[in-house]
Structure I
Amino acid sequence: MKLFLTFFTFISITLAVVFEHQLFKVESKRKRLIRQGKWKEYMKQKNFMRHNFKNQVLASVSESVNDYDDVEYLGNISIGTPSQYFSVLFDTGSSNLWIPGNACEECLEKHQFNPSESKTYIRTGKMFNINYGYASVSGILGQDTVAFVGNNGKLSIPNTIFGRAHNISWLFKDDILDGILGLAFPSISIDGILPPMFNAQKQGLLNKPIFTAYLQHIQPANGELGGSLTFGDIDTKNCGPVIAYEKLYSSTYWAFKLNKISLGSFNISKVFNAISDTAIGILGLPQYLVDGIAKTIGAKFNDEYKIYTVKCSQTFPDLNLTIGQHTYSIKSNKLVVDMDLGDNLCMVGMFSVSGMGIQVILGNSFIQSYCNIYDFGNNQIGFAIPK
C-alpha cells in the first residue's frame, strides 16, 4: 500500500554535518494481519516458502537477519534529480539500499523510481539479487543522488549505488514500506557495494562516523512521528550521556557480546552473540530463554498465533541485560505488545532465534529503552538513556 508522503522545499546540505532524520511509527505487519484475520494463512505460506528455500541452492547473497513482520518505524528518502520520494525501513540488520523500479509489476501500490526522470541517474548494467532466506528482491543496480529528508533540510549523498527492483517477493508486496536502506557494514553488502551511510562518510559529508537511533514508545501507531536517526554524531537533544561503549566482535552486523540475561528469579549467565536491530519490533532470543522468561511471568502459549500472551494490564519485573560491565533494563510495558488479540490479551514481545551465529536480537523494545549509538569509525556501539 502506498504511504502518503508530505514534503516541503529543502536546501541540499553539502558540508560535513550532524543531520537529524525523523522517523514515523507504523502498524506492524503482524498486528495488521492478526487484526484482519489473515495471520494464520500468511504464516502457512511463509513456512512453505521457508521450506522450499532451504532445499534450493541460490546464487544470490543472503544479507539480512530479519523477516520484517514487526517493522514499526519508517523514514523518508529521495533519489534522483529532481527528487523522487520513498518511505523506507532504515535497517541495521542489512547493508543494501533498494527501492521499487518502474518496471516492477508487483510494486504498483508502491512509489516506483523512474530513471528516465532523473538527470543524475547513471546506469551500471549490473543485475542484483538479494535473498532474505525465503523471499528475495531482484533487479538492476543504478547510481544516483540519494538524500535523507528531514525537517531541517536534506543530506544529499551523490554517486550512491542502489537496487532498482524489478521483482519483489510476496513478503514485501503488501507492506507499507517501499524499500529498505541498510545501515550495517559493507562486508555483508551484495557485490561489496558501499552502503549510503558509509558512502556519505567517504565523501566527507558526516561530521563524525557515527549515527544515533532514538525511538519513542508509542501505541497505537498511526504514522505519527516516532523518533529519529541522527547522522554524524551523538543525539544530544534526545539522549543523555553515553553510559558505555561496547566493542563489536564482527564488522558485519552491529554485533557485540551480551553476558547475562535475567528477569525476577530467572537468571542465565552466559556469553551470547547479540546484535542491535532497528528492523525488529521485539526481542529475539534462543527458545529456552523465551520459554523460561514466559514461565517466570506466567505467560500462556497461544497455539493459534504461535506466541506467548499475558493480560494487557499485566506488569512484571524488568528484563535485565548485562553488556560489558553495565546492566540495561527493559520495563514490562515495552514487552507487553497489543496485537488486537481480544479478551484483554497482549503478546509478549519475544520470538525464537536459531542459527546464523546470532543468539540475541535486540529490537525496538531495547532501542526505545536506550538510545543506541552506532560508531563505525571505532567499531563500537554505545548506549544512553533517552531524555
Structure II
Amino acid sequence: MSRAKAKIEESPIKCIFYSEFHPTAGPKITFQIPTDYVSKELFDSYVCYIIPKEELQRKLMTVVAKKDKIIGYPIHIGNAKYPRNKLIFNLCFVCDSSKRTMQYEPIVRKLANYLVKLELEDGLLFQEQNKTQLPSIMSKIKMELNRNGKCSTVINASNTIFLNIIRVYPMPPKVKDQDVPIFTERKFPILPSDWDITMQQWDLTVMLILPYIDGFRHVAKIAAEAGVEIRLVKAFIQNMVYYGVATLIPIFMYSNVYTPTSKLNDLVENNRLQEDCTKYVARQGCHKPSFRSIFMLYCQLTPQTNVKTLCMRRNPRGDGIDERKLIQFGLMKGIIRQLQKYPIQISCDTNLKYKSLVKYFNGKYSFEEICCKTGLSYQELDEKVEKDQNVVVCWK
C-alpha cells in the first residue's frame, strides 16, 4: 500500500504580541492582536522566557502555557541613545499547543531580524510615533499567514517584509528492499535533454538511479541494475518520498491479492479522478477503456481472487486496460490495498534444511520481504511453506 506522508494538523496563529522592557514599567506587552488575548497573569508567569536575560537573547524560545504555545525570539539592541543603553523586545506568535507549530519558528526569527533592521534604519520601535505602525503590521501578518501561508507587508518606500511558511513534514518510513518507488504527478525529468542546469549539477549517483524508477522495479533490483550501493538508493528514494516526488507501493506479481478500500467510493463520485484513472490505465496504442470496465475490475478484486485469476476471468487487455497500471493507480490513490501472506512457525520441528528461513517465520515478515532477503522466488517460498505442516500463513 502507498505510504503517503502523514498529515499532521497545523495550528493557526491565534495571536501576535509585541513585548518590550520598558525603562520604568519593566517587561510588558505593548501591543497584541487580538487585544487582550494574552492576560497579564499569563505574561507575568512566563516573562523570564519572553523578556529573558542577555544569555538567552537571540535564541528561539518556545513556551507551552496550558492550551497555548508561545514562540518568540528575544532581541537586545545596545546603544547609548536608549534608556539603560539597550532596547529589549520580543515579537511572539501564540499558537495551539496541541498542534504542529514548527513551521512558524523560522518566521518568528526572520521577523525579529526584520524589526532590528527597521529600528536601526528608521527607529520603528523606539520612536513612539513610528511604533504605532506595529498593530496594523501585526494584524496583516497574522491574517495573511493564516489565510495564504505567505505575507508581503509594505512598511515604507524602501522596506517591505516578505514572509513565507515552509511546510515541515515528518520523516517518511524507512525504505525497505522490497518497496517499489513510483513517481507522483511531480515527476523528475529523466532524459538528459530535459535536465536544467541544476539537474546537470546533481551527483552522478542520482542520475544512475533515476532511469530505473519505473513503478515496477523494487529497491533491491534498482540498486543491482544501477550498480549503486543499496543504502544510497534507499536514502535517495526516502528523500523523494519526503518531498512528495515519489511514493512507495508493493511489488507487482500476478499472484498478488488485493481488496478495495472505502476510497473506491471516491472513484464513483469524483469525475476528475475517473478521467485520471482512465488515462493512466489505458494500454498504449489501444482504444480508450470505459470507466465501467475499470470499475468492475476494481470491484472484483477480493481476498479469494488474485490478479492472474481476475485477468483470466475478465481479460482486461481486451478492454484496452493495462492490468499492471490498474493496480499501480489503485495503490497510489488508496483505492485498493494489498493483502499479504505472513508465514508463522507454530512448532520447532521444522525441517533443518529450511533453517535459514525459520528466522523469518514469526509473522513479522511478508512473503515479499522474505523473497527479497533470501533470493527465493515467490513460488519457491510458497512451495516450502505449503509442504511444512509446522508453518501456517496469516493474511493481513
Structure III
Amino acid sequence: MRIIIGAVLLIFSLSLKAQDSKDTVYFKKKVLETIDVDILMSYYTQSGTHAAVSGGIGDESLQDITPTLVVSVPLNEDDVLTVDAGISAYTSASSSNINPFDSRNSTSPASPYQASSGASRSDVLAHVSGSYSHSSDDRNTVSSGHVSLSNEFDYFSFGFGGGYNKSLNDKNTELGLKANVFLDNWRPQYPVEFKRLSSFKRLTSTSRNSYSLGLSYAQVISKKLQSLVNIDGIYQKGLLSTPFQRVYFADVADRYQEDFPIADDIERLPDTRFKFAIGAFINYYINDIFVLRTFTRYYQDDWNIKSWTASVEIPVKISEYFTLYPSYRFYNQTAADYFAPYNVHLSTDTYYTSDYDLSEFSANQYGFGLSYTDIFTSAHLWRFGLKSIDLKYNYYKRNSGLKAHLVSFGMKFQLD
C-alpha cells in the first residue's frame, strides 16, 4: 500500500513539475526600456593665419553651429533602432577666398587676410544616419548595422557598415569587430583664377572611397580597474586632395591681383592612403567622488605622418545629481612628405600641399564640463522625462598659431 501511495505521489509531483515548466514564461529585460531622445548642440570657432585655401597664408577664421537630434527606439526586447539627423551651418573666411573678388567691400583690395562676402563664405552640411542593433537572449552578443548620408555644396557622402561584439568570462571580457565603407564624391570647386584658364589641368576623377576595419578588446581587470585596446586600419582611394586649396611654387614668379597672390596650381596628392592606429583606454575608480580616465593612441600612415595622442579626464561627483569633468589632451604629429609652407614647393614636384593639417605641429586641449543626471527623470517636458544635461567647453591651441573654442550642450529625455 505504501508503494502504491508513493508511486501516486511521485507521478503527481512529476505532473505538476511538467505543468510548471510548460507554463513558465522566460522574462527578458529590454536592452532599451523606452524611447530615448538626445538633443545636441555645439558651437565651434577658430582663428589662425595659415589658410589652406590661400596656400598656407591668410585668415582661417571659422564659426560652426551644429544642432543634432538622436532618437533611439526599442523595437522589442532585443532590437533597437536609432536615427541621427542634424546640420552643420558654418561661415569660413578661408573658403570665402575661393573667389576673393566676389561681392567684397570694394573699398579694400582683395587679400588672403580678408574674408570675401561671396557665396562660398558660408554653407550648410546636412547629415542623417540610421542604425540597428540586435542583442542575444543572454546579452552576451550584440550585432549592429548602419547607413549614413551627408551633403554640402561640394561634397556628397554615402556610408554603411556593421559591428559585432561578444562578451565572455561573465561579461568581464569583450571582443569587438567593426567595419565601415564610405563612398564619397566631390563636386569640385576651383580657385577663381583657374576657372577662366584653359590650360589648367582639371581633375578627372572625383570619387573618394574609404574602407575601415576595427578590432577592440575590453577587460575588467579588477573592481576598480578597466581597460580597452582598439586597433583601426583605414584604406582610402580616389580624390584625396581638396580641389579649392591653392599651392605656390618657389621657382615660378609671383603674380598678384590687387593684394591677392595668384596661385600656381591646386593641391595635388596621391590617390591612395593607408592609415593605422592603435589606442588604449584605462579607467580607474578611485572612490565614490573621483574616477580617472586615461587614453593614449599612436597613429601612422603611408604619407609619413606619425602622431601620438594622450588625454586624461577626472570626473568629480560633487552631489547625487552633478558631476564635474576637467580634462586635458595632448597631440603631436610629424609632417606629411608632401607638405611645405607657402611658396616653398617646386613646380617639378609630383605632389604638393600647404595645408597645415598635414604639417608638423603639436597641440594642447583643455576642457571642463558639467553633467546633471536624474535616473528618476523627475523633470518633464510633455511625456518625456529629463534624464541628463551635459555642458562642456574645450579650448584648443596649436603651436602653429591656430586657436579654437568649442562649446557643446546636450539633453537626454526618456519617454514615460
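Miscellaneous remarks
- FRET efficiency 1/(1 + (r/R0)^6) of positions 144 and 216 (r between Cβ atoms, R0 = 30 Å, to 0.05) - highest-scoring structure of I, II, III: III
- Structures I, II, III were shown, and Cα extents along the principal axes in Å, for residues 152-319 alone at 68, 33, 31 was computed from III.
- Structures I, II, III, by volume of the Cα convex hull per residue in Å³: label with the highest value: II
No value in this document is a laboratory result; all are computed from the given coordinates. Just so it is clear, the model here is predicted, and its values are computed rather than measured. Cβ atoms are built from the backbone, for glycine too; each structure is taken alone.
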